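Pasting the structures here.
Read-outs throughout are calculated quantities, based only on the coordinates presented, and are distinct from any laboratory measurement. Everything quoted here is computed from the prediction, not taken from an experiment. Cβ atoms are built from the backbone, for glycine too; each structure is taken alone.
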Structure 1
Amino acid sequence: MRTTETVLPGVLLVEPDVLGDERGFFQEIWNREKYAEAGIPGTFVQDNMSRSSQGVGRGLHYQEPGAQGKLVQVIAGAVFDVAVDIRRGSETFGRWVGEVLSAENHRQLWVPPGFAHGFCVVSDTADFFYKCTTPYRPMNEHVIRFDDPDIGIDWPVDAPRLSERDQNAPLLRDTPVLPDLVSS
């Protein structure tokens, strides 16, 4: 397994070892000891999976209080996956990083607590799997506008299909509930 720190300290691109031949492949998706050595904590409490069709955008979501760390991977299809630093006081506040995650490249992205997360589907469909460090609590979930000009994400989809909630999300500068750097 290889891990690479992205331009946002703490956000890691993980390239797991994949063993394969003409019969198929084998991949270890999670190993607490190996991932802890790479800087990814081993306390996951919830696994989630979603399926979305081409052009669907989801996010930018985060939870506060109870910020979630997420280890994300695409099981089928491909997405453009994004993390945005939303920690007050961070030197990289408001900056983003994006990676293509696909069933073919087997990559994972570690999005630590204190970062908003979103993705858009760039294949016909995508099955998106993520492990979370804290339980999902709907009353603590917040959303930042997908196309916030202050963040400036270069999404590969011009007019993503968004939920009503994501369409009407506030800009980062108008979001009252953000984590502090010291508490993340």
Structure 2
Amino acid sequence: MSAGYDILIVGIGGQGTILASNILGEACLIEGRTIKGAETHGMAQRGGSVESHIRVNGLFGPLIPPGQADLLISFDLLEALRYSHYLKKDGKMVVNRHLVLPTSVYTQNLVAPTEDEIIAALKKQNLCLLDADKMAEEAGSPLSQNVVMLGAASQTIPLKPESLRAAVRDLVPKKTIEINVKAFEMGREFGRTC
């Protein structure tokens, strides 16, 4: 692959967005590809938005402009909706069927979109929707949902699966390697159906 490939990973503080972007970066290094990345944390410790921009073989700066992402990986439905404008018209979206409403919905009596409304809006694009939380539990730890998501997205990401597996092994805590490799494989298998 010589052309650039832009991946935006979004989620909420504590969901493993940063680890997921580090795994992609490590896989790029394993393959000898250039990578540029940037992260923004919006009050991440309080459940705020976290976004990671990863540009594989990119020619320009680390931030992906709106409308230019080849792939959007979202660990939360509302975050997928919030960042969907970053996706190219022919881009793909891999989204966890998980919804955390911001506290402002409760404290300010706001009306939030329902899960069904969000999914209907997301289906206007190339959507791969999965229950990564449930799959992570089956793999052995709810904390592996970010690796499940990478596994599902790996069917689209132009990196070798063995590079991604090696990066998972290198970056997750040693005692969780087996769980995370299983989580990656479960996600990868699901990704074949999207």
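A few comments on the model shown:
- Origin of the derived value 21 (relative contact order in percent (Cα under 8 Å, 6 or more apart); candidates 1, 2): 2
- Test item: helix-only ellipticity at 222 nm (-39500 (n - 2.57) for each DSSP H run of 4 or more, over all residues; to 500) calculated as -1000, pick one of 1, 2: 1
- Here distance in nm of label points 7 Å out along Cα→Cβ at positions 53 and 125 was derived from just one of the structures 1, 2, and that gives 1.6; the source is 2.
- Each of 1, 2 could give distance in nm of label points 7 Å out along Cα→Cβ at positions 29 and 157, but the derived value 1.5 comes from 2.
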